[in-house]
Structure P
Amino acid sequence: MTTTLKITWDAASARRAERQFLARPAAVGTPVAEVVGAMLGAHAQVLSAAELSVGMRADGVTRADVRAALWDDRSLVKTYGPRGTVHLLPARELPLFSAALTAVPTGPSPFPPGVRLTEEQTDQVVAAIGEALDGRCLTVDELSEEVVARTGPWAGERVMPAFQDLWPRWRQVMHRAGWAGTLCFGPNRGRRVTYTRPVRGDEGAAAGAGTVAGAVPEVAAGGPSAAFVRRYLYAYGPATAQHFARWLAAPTGWATALFGELAADGLVEEVDFEGTPAWVAAGDTDFSSDPVRGVRLLPYFDAYVIAGQPRERLFPGKAYQRALGGCQAGNYPVLLVDGVVAGVWHQRRRGRRTTVTVEPLVRLTARRHRELGEQVERVGEVLEATPELVVGEVTVGPHA
């Protein structure tokens, strides 16, 4: 009779922190893409937040190093990732992300019938985007002209509600083009964002992307969806199919069926996670008996906060109300104490100086206060600014 392995929150939290470079930062010289790969992407809707997510996990890395990996050696790609949101992804792993994300069933359109694109129209727009961006960097207005010219006037009709404005119809599927590998962000042209097409095949590998230490590499076993689930479980497990679906903004029924198939094929293994059935990648059952310790500062939409489940464990007590913006993780930068959210913070930059205001929700011992000061110094190093720590109430509301 097989005994189900029992995993405690402390054990899971410690392993996640270790694999996320939060227990110990990556050593000097570790490729930036390796750090980003360990997170399964750094949320980059606000690029400075992505730079902090990476820099707080890697000794010696500054925002300049992240930008060099993105725009110079191209070991990173800025594109649409999980949940259709903007992420930094390792360039050499883009094919895996593309195959896995395009396999996720699309839910019902949030737009009224007169605004939606049919699947046929969506395919036309995605193909047109790829053709228009091949070897070029275009602003969104330039890209819009190219898409309309290749598809038809229907694509350019300004019917899509967005930020108190109306956007052209085709823009509702920009994230689908990112998933398909036909669009990514290019360098800004002045203050204007540009888009281009990712480099392909050997070009991406030649760009120098690092490999993810300890990641599950078997893409062939079960296909890209299986490899993607196993990568997710390596970073964030134990987790349920519902946790995975929430992280990916995917249909729960689809995720449940996928996990069932992987279990039948012996690719994932069931464990008892604090009394709840959950999954780890098959054979990946080593957990430390030492709980995670220490103080960390994580920025808006950090991957550890977005993916960490169960949410009530990661945001215990007062943190559940204070640090979740509308029940949405990531809307506040958070203070971690011993692996769980224990406060919020905000930084305001003025020239070469930045004021970091931290609002703890637990008592800070002398050791914790010292570690907090070290974290604030690290924030300054990453952002290339001189920091000042203020302990007090954060009056800035959640990020939209």
Structure Q
Amino acid sequence: MASYIPLMTTRTRGTTVSWSRANARRLDRQFLSGGTRSARGPAHGVTGTVAAMLGAHAQVLSAAELSIGLRAPGTTRTDVRTALWTDRSLVKTFGPRGTVHLLPAEELAMWTGALSAVPAGGSPFPKDARMTPDQVEEVVAAVAAALEDTELTVDELSDEVIGRTGPWAGDPVMPAFQGMWPRWRQVLHLAGHRGALCYAPNRGRKATYTNPGTVPMPAREATAALVRRYLLAYGPATPAHFARWLAAPRGWAGRLFEELAGKGAIEKVGYEPCGEAWVVAGDTRFPSAAPRGVRLLPYFDAFGIASQPRERLFPGAAYERALAGGQAGNFPVLLVDGEVAGVWHQRRSGRRIAVTVEPLGPLDAARLRALEEQVERLGEVLEGTPELTVGEVTVGGHA
């Protein structure tokens, strides 16, 4: 655990927190600082780790398992799956940016209350494919009713929704991978944000859905709680940073921050990369030492996506090599001393996991040993036998 010193927040003295100290605190609160090994059963565990991250991106479930396991020593993919499907302490659903995440079940009321409060942007669909506000409400209600106390595949759910609403919901107007989806599918993620839907265990190779039975927290309370959680994890941050992470309108985020500042819930501090930014009121202690260590982060890891400003986390050549048009998460990344310093890829065949790491600069002997430990830990998480190659990664970014 890093040693902390308080940040003086009297603005007339001109005290400003540096990128390095802010980054060190984020790493510490993400369980990404310090050593890679400890006894099994760390205090934060699986759900505590996911809570600290503000959700584990799970479009690729193995990536979510790695995000969690690499932060919680002793944890394996089996532990994550047990928490998700047996203990139900985790929920797989649509989270920030409308993407699939693992979220703590005990926090689902906050998440659904906050996510359902984010103003919808303009529809990306052609005019003849869109739904009216009344149709949206009708579909979300139909989804909630159809999934109560049962688990359905998307095709079974589609039949239920169309039967409960009308043939218009089934019009094949949504472009899909190999054909067209029915109209109602455009609000699938919204149903998740409203608490009407979450994932259930697969039936064979098919995903299934159920109703989590969660009542969303009131919007004002939920959004305030989410801002506080975001700033604790990723602050100092601006409303624009929060909006980008959540895929929310900047104006809405700005007004939300202003309201919370007026209540004394958050406060401004000097922040070297962007002049000033926000933290939770009173949360002004930062580590005294710069980040140190080597870490591997998988596809769409929360730290790489949420930490801002992005050009400081991805300095120099990393901005070109490890981002896809400025979008974080498309490449698994190598962190050296808290900043992106390479990319990596894994390919599994049975128990063998071939790991290729491409550093963007030379690694000294100590850092190479630390990388080897990270790869060994990766194998423990994924319950396989890893083999490390340091060389060029020829695989492109994740779509």
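Each reported figure results from applying straightforward, stated rules to the coordinates on display, with no laboratory input. All of these numbers come straight from a predicted model, not from anything done at the bench. Cβ atoms are built from the backbone, for glycine too; each structure is taken alone.
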Check the numbers for distance in nm of label points 7 Å out along Cα→Cβ at positions 33 and 257 across P, Q and tell me which is largest.
P
When you work out FRET efficiency 1/(1 + (r/R0)^6) of positions 137 and 177 (r between Cβ atoms, R0 = 30 Å, to 0.05) for each of the structures P, Q, which one comes out largest?
P
